[in-house]
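What follows draws every value from the coordinates through simple rules; no lab data is involved. Please read all numbers here as calculations on a predicted model, not as lab measurements. Cβ atoms are built from the backbone, for glycine too; each structure is taken alone.
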Structure P
C-alpha cells in the first residue's frame with residue numbers, strides 16, 4: 001500500500017495516457033477538498049466521473065449514484081467518504097472488477113484496504129491524489 005510505483009502506475013502520464021477517475025463523494029461546493037482536488041485533476045488531463053446521489057452534475061459531468069451506474073469503467077476510484085463507508089466501496093469494486101482504489105488524505109480503514117488488496121485491488125490510502133500528482137510532475 002502507498003508504494004511509489006503503485007502511485008505512479010495509477011496516475012499514468014496524461015495526456016498520452018489519459019485516465020478516468022470516479023470520485024465518490026464529489027461535492028459541487030468549490031470550497032470542499034473533493035471539488036478542488038477533482039478540478040485540479042481534470043485540469044491536468046483526467047476525466048472526472050462524479051459519484052454523489054445528492055447532485056445532478058459536477059465539473060461538467062453528470063453525477064451517478066454508484067460505481068455500477070457509471071457509463072464506463074474508471075481507471076481509479078478516488079474516495080472522499082468517511083472510513084465506515086470504505087468496506088461497501090471495496091465490495092462494489094470487487095464485484096465490478098475495478099483495480100485501483102485511492103482513499104484520500106485523512107481517511108483510513110486498514111481492514112477495508114487489506115480486503116481490497118487481497119482481492120487484487122491496488123490501494124493508496126491516506127494520501128491526496130493532487131499532492132501526489134504535483135510531486136510526480138516535479139520529480
Structure Q
C-alpha cells in the first residue's frame with residue numbers, strides 16, 4: 001500500500017502585481033502530459049508571466065535540485081509537474097530523476113507541436129531576467 005502525502009503550501013512569494021509563485025511540497029506524483037495553453041515554457045507565451053516569477057523558480061533548474069516546477073493551472077491543492085519543465089528543464093533535477101527511476105514519471109510527455117524554450121535560462125531571459133543575474137548562474 002502506497003501512502004500519499006498531502007500537498008501543503010510552504011511559501012508564497014509575490015511576482016508582480018497580479019502574479020505569485022507558490023511553493024508546494026508533498027502531494028501525489030502527477031504530471032501534465034503536454035504544455036497547457038499559457039505554459040511559461042511555450043515560446044508563444046513569452047511575456048505572460050513577470051520576470052520575478054522566473055527568478056523565484058530558477059532553483060528548479062539547478063543541478064541536483066530537489067524542488068520542482070509545477071503547472072500553474074494545476075493549483076496548490078492538486079499540484080502536478082509542468083510538462084514544459086519535464087521536457088526542457090528537468091534533466092539535472094534530482095527529484096525528477098528519482099521519480100523517473102521509480103516509474104512515477106513515464107516517457108509519455110509531449111510538446112504537442114508547440115515551440116518550447118530550450119532551457120530554463122533561455123525561458124527566463126526571454127521573459128526579462130537579465131543574463132548576468134546571479135539567480136541564473138547555477139541553471140543548467
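If relative contact order in percent (Cα under 8 Å, 6 or more apart) comes out at 24 when worked out from the coordinates, which of P, Q was used?
On the way: P: 24; Q: 29.
Value 24 for relative contact order in percent (Cα under 8 Å, 6 or more apart) corresponds to P out of P, Q.
When mean count of other Cβ atoms within 10 Å over residues 51-58 is calculated, the result is 14.9; to which of the structures P, Q does this value belong? The value was obtained from structure P. 2.0 is what came out when distance in nm of label points 7 Å out along Cα→Cβ at positions 91 and 131 was calculated for one structure; which of P, Q is it? Working through the options, I get structure Q. When helix-only ellipticity at 222 nm (-39500 (n - 2.57) for each DSSP H run of 4 or more, over all residues; to 500) is calculated, the result is -5500; to which of the structures P, Q does this value belong? Label of the source structure: Q.
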